Structure I
Amino acid sequence: MEILLLSIKTMRLKPFYLLLSVSVLCMLLFGSCGIFKKKSGGLNDRKQLQHSVLFVEAFHLKMIGKYKDAVELYTFIADADPHHSASRYEMARIYAEQQNFEQAVLLAKQAIKINPANKWYKMLLIDIYDRMGDYNAVVPLYQELIKEHPKDMMLYYGLANTYVQQKKYTDAVGVLNQLEAIIGISEEISIQKYQYYVMAKKNESAIEEIKKLSEAFPQEANYAIAVGDYYLQTGNFYEALNYYISVFERDSSNYEAVISMAECYMRIGNDAKATELFEILFRDSTVDIDAKMNILMYYYEVSENDTALTNQSYRLLEIYQSVHPDEAKVYSVYGDFLFRDKRFSEAATMWKKVTELDPSKYTIWEHLFVCYDEMKDYQAMTETAKRSIVYFPEQPGTHFYTAYGYYQQKLYRESIEHFENAADVAVFNKNLRVQVLGYLAETYYKLEEYQLSDETFDKLLEIDPKNNWALNNYSFYLALRGEKLDKALEMSAITLKSNPESPSYLDTYGWILYQMGKYEEAEQYISKAVENSTEDRALILQNYGDVLFKNGKTAEAVAQWKLAIQAGGNEEELNEKIENAINE
C-alpha cells in the first residue's frame, strides 16, 4: 500500500487542542460577557458587578503570567458565587497548562454541571483527558457533543481521531461514515477513511474508498493512478491498465500515467508497446528531464543482455538528445550506454560533449580518461587531461592521466612533471600516491636515471612497505644492474613469503642469486618459476637458460633459449647466446 500512500494527497488534521485557542477566545469575549447580563443565584447587582470586575482583573493576571494571583481571584469569585461557571473554567485551563490534571478535571466538570449547554467547557474537558491519554473518557464527551451539534464537522473528526488513538479503526471509519451521510462524498473524508483502512490493514476496503473518490472526482487523476498502482502492485496488470488509460485519455501529458502504463506493458511482456509510450513522453519537451533520465536508468539495468531492449534504449536516447540538445545530462547517460556496450569511440564523443556543456562534473572527465585508455588513444587522453587541470587542479587524477598518457606514448620526459604533481596533490590519498610513485620510479628507470628511480621506490616503500609489486620490480632492477644485491635479496624474500608460488617472484629471487654467483641455488628457484609460469614466459625461460649454462648444462640451456624465442623473446639476443654456447 506504500505506492497508494504516495500517490494521493494526504490531509493531516491539526491536533484538536490547537483549535481551542480560537474557540476559547470567542467564549471569553461572548460567553463570559454573559456574567454582566445574567443574574447569578441570589446575588444583587452590586455583587455581580464586583465579581465581573474581579473576573476581568483575574483574566488580565493570567494573560501576563501571574497564575497564582489569577487563581486566587477566580477562587474568590467561585466561592462567593456557586453558579459562576466561567471562573471554574478559567481555573481548569490554568491547572491544565500546569499539568495538574486532577484539579483541572474537577473544575471543568464543575463548570459543565453549572452550564451543561456550554460547548467549550466540554471541549476543555476533552482536551484535558486527551493530554492524560484517557481516551475512554473522551469518547462519550464527543458523542454527547455530536448529538448537541450534529453539523459540526470537527467534532466527528475529533471522535474519529480518538478512536484511532485507541486503534479502533473500524469505529473511526464508522464516525466518518456518519459525517459523510450528512454532507455527502468528500475528498477530505474519503482520504481519512482510506488512511484508517490502511492502518487497519484492510487493503481492499482502502482501495474501494479511493475508487469511490476516482468516480466522484474524475478530474483528479491522482485517485485513478492510485487505484491503478494498487492493481499493478498486486499483479492485476490489465485492471491497472484500465485506470491508467482512463487518465491518459483525459490528459495525454500526464507522464505518471504514461510511465505506469508502460510498466504494465513491460510486466505483461509487451516491451515494444512500453517503448512506444515512452517515446511519446520523451518527445514532450515539457516533461521533466530527470523523469526521462530515471526511465533510461531502468532501461540501462534491464537491457544489457537483451538486444531488443538495447535497440529500444537507443531509440529513446536519440529522441532524448534531439529534444534536449543542450543538456549535459543527456550526453552523460548516452555515454553510459555506449561504454557499457563497448562502443568506446562513440562514448568518448558523448562524454567530451558533456565536458564542453558542463565542465564542472569531474566524474565525467574520469569516465573520458578510462574510455581513452580502452581505446588506447593516449594522445587524446593527455590532451583531455591537460584541459581538465584548468577546472580541477586539486584533483590528482587530472595530473595522473596527463602523465599516464605521455607514459604510454613513451614520452617519459614529458610525463615526469605531471607524475610529480599528481604525487604532491595525492598526499592524503595513500593508494593513489603509491600508484603514482610506482609509475614515476618506472619512468626514471626507463630514462636510465637509476638513482632517482631508486629514491622514488624508497619513498613508495616508506608509505607501503609490503607492496609486492614495488619490492619485486625494485629488487629485479637492482639485480639487473648488479647493485645492492643484499638489499635486493631481502626485498625479494618478502614477496616470496607472501606468495611462494609466484613465477615472477621466484624468477626475481633466482636472478638475484645468479648475480651473486650462487648458480645452483638460483637454478632451483628459476626452474620452479618456469614450472609455475603460464604467460610472459620469455624472460623467465631466458634466465633459466642463462643459469643452466652457468651450471655447465649447455644443451639444456640452448633448449630453454629456443623456447624463449618461441615465447616471443628477443630473437637476435637469444640466437647470439645459442651460437656462443655451441661454439664454446
Structure II
Amino acid sequence: MKSLAVSLALALSLLGSGAALAEKPKTEPALGGPSSAVTPEILDAVAAEMDRAMQNLQLGNGPKPYHISYKITEVDVNNVVSSLGFSTFEKNNHFVNIEARVRVGSIDGDNANFVIAGGEIYDGVVGFTLPLEATPRMASRAAWRVTDDAYKEALIQLRYKNDARASGGNAGDAVPGWSDAPAVVAEDPVLVPELEPLDAMAKRANALSAKFRDRDVRDSRVALTSYLERRWYISSDGTSVHDTRRVSGVLIAAVGQADDGQDLAQYYTRYGHTAADLPGDDELGKAAERLADTIDALRKAPQIERYTGPVLFEGEGAAGVVRYTLAPHLGGTPLPEGLRPQEAKQFGGALNDKLGLKVLAGSLSIVDDPSIGKAAGKALIGGYKIDDEGVAAQKVEVVKGGMLKTLLMSRTPARKGDVSNGHARRTAPGGMFHGTATNLILSGKSGLDRKKLVARLLSEAKGNGLGYGVIVKQMDDAAITSQPEMTRRELLAMFQNTDTDLPPPATLVYKVYPGGKEELVRAAQVGEVPIRAWKDLIAVGKTSTVLNFLASGDGYVIQKINGTNEGAVPSSGIESAVVTPDLLFKELDILPYTVGKRAKPAVPRPSAKN
C-alpha cells in the first residue's frame, strides 16, 4: 500500500472487583495449517499475469518493464485491550494484500529511489486488498490492475527523475539503480503455532489491568496481541519464495501527572514467538505494581536540571539508545533523490562514507543476524527467511573492534559493486526498501559488573567536577505512550516545541551520588548522541539486555499525534530486536523536558468504589 508522509493537519484532523489471574500457557500451541486464503492456484495466477505483463506491457513508445515483483501478504491478528479490569477492545483482523512493484528503464538507471516534489504518490508501487475467499480469476484480475497502475506510475517517476538529473547536471554518478541477486525458490508452507484465542487473551488482560483500580494514575491499560504474517514474494528474475512470521506480545502502560502538570508515562512490553515466551502472570502483575509505584515516586521527584557529563545507559535504556541513535545509521541504501532534508534525517546515513574506518569504541562489535530466533536466553522477533525484496536473510558483521566492515544493504546500491545482504525491510519515499537492522547484537570486551560500572561513572563525574552521575534506564516509545485524550491545542504545542533531531525523552532516569545512593528524577531529555560519541564510549556492562519492538516508519512526534490505535500492542512496523550490554558514555547532555504539561483535573479521580 502507499506509504505517505503524514502531515500535521491530516494527523490532527483524525483526532477528534479483580478476577483471579489466568495461568500462563504452559505449552506451545499446536502448529496451524497452511493458508486457506492464499493457495498455490492463487500464486500461479499471479505468476501468469506477471509473465504476461513482462511480454506485453508497454504504453506507446515508452520503455517496457525490466523487473516486476509481487509481495502477497496475509495478516491474521488477535488484539485485546483492557482497563481497570474491563475489556475496551477485542478484535480479530484478517486480510490479504497484493502489492506490485514495477521498474522501468534498465538496471543501470531506472525510475526508483526518486521522490517527485508534490507527486510523492508516483513511485511504481501499487497495492490492493484481496478477499479472503479469492479465486484464481480474482487474483489474476487484481494482479493485472496493480501491475498496470504501478507501470504507469513508474513511467511518470522515470520522466521526472531524468528531467531532474538533466536540469541539475547529475547523472547519478554512474551508480546502477539496481543490483542482481540470486533467485530463491522455496515454496513449501512455513507452519507456525496457532494464534492465542481472543477470549483467553481478554481474560488475562482483564485480570492484570484490575491491578490499577486503586492506584493514583490518570490512565492505564493492559494489552495483548497474537499475530502471524505470511508472505509470498514472486519476481520476474525467477524468485518464488514463502515465509511466515509469528509474534505474541504484552503491553502494560500507565500515565500519572506531577503537581506542575507534567505527564508521567511508564510502560512495560515483552514480545516472543508465542505466549509461551512471555512472562507469567505473577511476573506481569508485579510489573504492573512497579509501574504504579514508579509513577507515585515520580510525582514527588524533582525535575532534572541541565547536565553535561558521563551518562550510563542501563538495561532497556541501553537498548533504547542503540535503537534510536545508532541503528538508523547502519543501513547502507542511498537516500532517495529529491527527499526533503527534514525527512532524510530519519534514515541516518552518518556512516555511509566511513567503510573501513573506526566508528565506535575499539571494545565494540556489532552483528545483525536475522537467521536466529533467540539470544541471551530470550526470544528475538526480528528474524526472517527472506527480506522484502526476496533476498535470503544473511548474518552480517557490521562492526568489528570498532571498525566499520560493511552496512546493511538492500538491492539499491550506494556504489558500484554493492549487492544486497538480505536486509531490505524498511520502506522509504520513492518506492524503495532500505537496508535496516533486524536482530541487532552489540557486544563489548572487558565488560564490568554493575557495581564497577557505577563506580566508573562516578569517577568520571568527579573528574569533570560533578557531584553525581546520571543513569538512564528507559526511553520513551511513542507508539505506546501517546495520549488519546490530548487536545488539538496540546498536540500543536507538542509539535512546535519538540526537537525532532533529538532522541525520544527518557522515562526513567536516576542521579547517582558517591556512595551509590540513587535519586529518581523526572522530565529528562537526552541530548544529541552523534556517532562520534560512540567512539568515546568508556565501558560496557557484563550482561546483555534484549529488547524486542516494532520499529515504526514515522518519527516520534508523528507517532504521538497519531495516537495508539485503540491502545493495542503495536503490531504494525518492522519486527526488530536489540541485544546490548549496558553502555557508559564519556559525555552527553541531559536537558529538562518541558513538553507535555497539562492542566490537572479540577476534582480528584473517582474512587474504585464509584
Structure III
Amino acid sequence: MDKLICLIVLLVVALATCSRADEFLISHWCGPTEATPEKIKEAAGANFNVIMFGGTVNENKKALDLCQENRVKALIIDSRAMAKRSRERDFAANLDAVIADYGSHPALWGYYLMDEPNSSDFRRLAPVSKYLAKKDPGHVPYINLFPTYATREQLGNPTYEQHVDEFCRVVQPKLVSYDHYALLANGERPDYFENLEIIRRQGIKHRVPFNYILLSVPHGPYREPSEADLRWQVNTALAYGARGLMYFTYTTPNDPVWNYRNAIIDSEGKPTAKYDQVRRINGEILELAPTLMRLTSVAVYHTGMAPRGAKLLPDNGLIAHIDGGEFVVGQFNSDAGHKYAMLVNRSPRQAARAAVTFSQTVELWEVSRSTGRERSVFVSDDGPGSTWRAAFKPGEGRLVRIETPQDLPVLHWDDTPKFRPRVMLNPSCQFGNVIHGPDEQELYNEGLNMYDIALKVRDDLARDGRIDCFVSRSSREQDVSLRYETALTRSLNCDALVSLHSDATGTDDPGGGTWTFYADEGEGKRLAECVQTPLLEAIRSFYPEVQFRGVRTHWYRLWVLWESGCPASLTEVLFHTNPKEREMLKDPALQEIMARAIAGGILDYFGLK
C-alpha cells in the first residue's frame, strides 16, 4: 500500500534495491536516504538495531560499513534480488551475485524482497526466499504482508487468514512481517487485535516468529501518534509475542496525495520530538529483549469488552481478573519453565490503576524496562490468592514473572491453538489413459482406478479422525480441470495435496515400478518421501521385485505440484502398461493395502503417525 511510496523515495535516490532471526528486531521503513556517517549514526542513536537502506551496490556496501561502525545491522534493498524468475537460466547466478556483494558483511541483517504481495506472487517469492535462506542461512529474506483491511483483490485470497496461511506454506519464511495502521483520526481500527490474533495463530502453526509494523507518521486518515499511541502499539504487539517491531516511517516521505508529515525525522531531515520518544521506547525494548527472546507465547486474553476475534480472560485462571481498566494479558512460558505475563493497558488515552487478582498465592518479579533485571514486586495475600496493585499509563505494558509457591494446579494458562491438518487427495483425471483388450473391452482406466484408491485413502484417514480429508472430484466419472483442482485446494485452505496416478511408457516397453514427484525441495520433498516410503514397503509385501524409481522433481512443471498453494506430491503408484502391475492396481484387496500405506504416510507427514 502506502509504504510503496517510501521505497520509491529510496529508489529515486539510487537503484531499487534484525539482528538475525534469533535477536529482537527493531527497525523502520523509509530509513536514511543517504549513506553518510551522520545519517546512520542518527538512526542508530534512536536505538534501532536494524537500518533499512536501499541504494546502488556501492552505496549499500557503504551503508553496511557505517552500520558496523555504529554496532547495528542493515536490511538491504537491492532490486536484483527479485529480478530473475526461478525458470530463468541465470536465476542462481543472479542471487549468488547478491550474496557475494553483501552476505559476508558482519552488519548484514537481511535482504528485502517484496512488500504486500498478492497470493499470485507467492510462487515467485518462494524460490528466491528459499535459495537465499539455503545459501546464506544467517540472514533473513524479508517480505511484508498486507493487513486485515486489505481487499480480496489485493490479497488474491477469500480471507486474510487463508492468505497468511498460504504464504507460510508456499514461501516458508524465516519471519512473518505485516503492517497494520490502527490509529485513525476518530479512534482505532476495530480489526487491530483480530490482525494480531491471526498473525500469532499462523506463526504458531508454522513455527515462525512475527514482526509488526506500527504507525509513527500521520498521513491520509491517520492521526498524529502520541507517545502513548506508540507505546500502545508496541506493548500490545509484545503481549501477543512479537519478535520484531518496525516503525512506519523513519523519514518523512514527500507525497502530496497522502500528506505525510512529522515522522521521526521531518521533511527537512531534522529529528522531531518523536525522535526522543522512539529512542526511549526502543531503549526499553532492548532491555526487555533478552527476556522476551526466551519466552514462548501460550495464551492471550482480554478484560472488559473483548475486541473482535479475541478471548476474554477466564475467571478461574491463574490471573483471575483485573479491576481498574481494560487490559491485554499475554501469557508465556520461558525456556527454563517459568511463567511470565505481559499486562498492557488497552487504552491509549486513559491511565489505569489496576488490581490484578490471582487465584492462588503468587510471588511476582517485574522485568525492569531500564535495566532488564528482575525485581521483586509487592503483592498482598487476600483470601485464597494474591493481589497486585499497580498504576499503568496509557498504553503501558509490564512484564512479570509469576511463581506459585503452593504449587496448585493452574487452569487456562496454556491456550495454544490446535490445528487440524487439511489434505486434498487428487486422483488422476486422465480418463483417456485406457487399456483395451483384444475385443476392445476396457481393461483399465486410470481416472476410474485412481479414484477408487483415493476413496480408500480418504476412508482410512476418516477412520483415524485426526485429519480433514477432501477429494478433488465428487464422483468416479467427474472430469475436472487442473486449474479447478488447484483452485479447490486453495479455496479449502489445504495444508497438503497428494496426487495419485498410474504410469505409462508410451512405447512397446511395458515399464514398471513406483515413484513420486515433488516441486519444492523443502516440504514438498518431505511430503513425497512420507507418501512413497510406506507405499513402496506395502507394494513389496505382495510384489517383492517392484522397481523403485525414486523420489524426485519432474522434468515438466506439473501444474498440481506448483499451483496448489501448499506442499504437493504426485505418486505414480504402478505402471498400468505393465500387465502384471495393472492387475495389482485393479485388485480391491491390494488397493486397500496401498491406500492404507498412503494414508499412513500422510499422517506421518503431519507428525500424527
Query raised in the report: When FRET efficiency 1/(1 + (r/R0)^6) of positions 355 and 539 (r between Cβ atoms, R0 = 35 Å, to 0.05) is calculated for each of the structures I, II, III, which structure yields the highest value?
Result: II
Query - At a computed 50, 31, 20 (semi-axes √(5λ) of the Cα gyration tensor in Å), which of I, II, III - result: III
**Report entry** Origin of the derived value -0.39, -0.64, -0.85, -1.58 (log10 I(q)/I(0) by the Debye sum over Cα atoms at q = 0.11, 0.14, 0.16, 0.22 Å⁻¹, for residues 275-410 alone; candidates I, II, III)
**Finding:** III
**Report entry** Entry that produces -10500 once helix-only ellipticity at 222 nm (-39500 (n - 2.57) for each DSSP H run of 4 or more, over all residues; to 500) is calculated, selected from I, II, III
**Finding:** III
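All of the numbers you see were taken from the coordinates with simple rules; none came from a lab. Given the structure is predicted, the values throughout are model-derived calculations rather than measurements. Cβ atoms are built from the backbone, for glycine too; each structure is taken alone.
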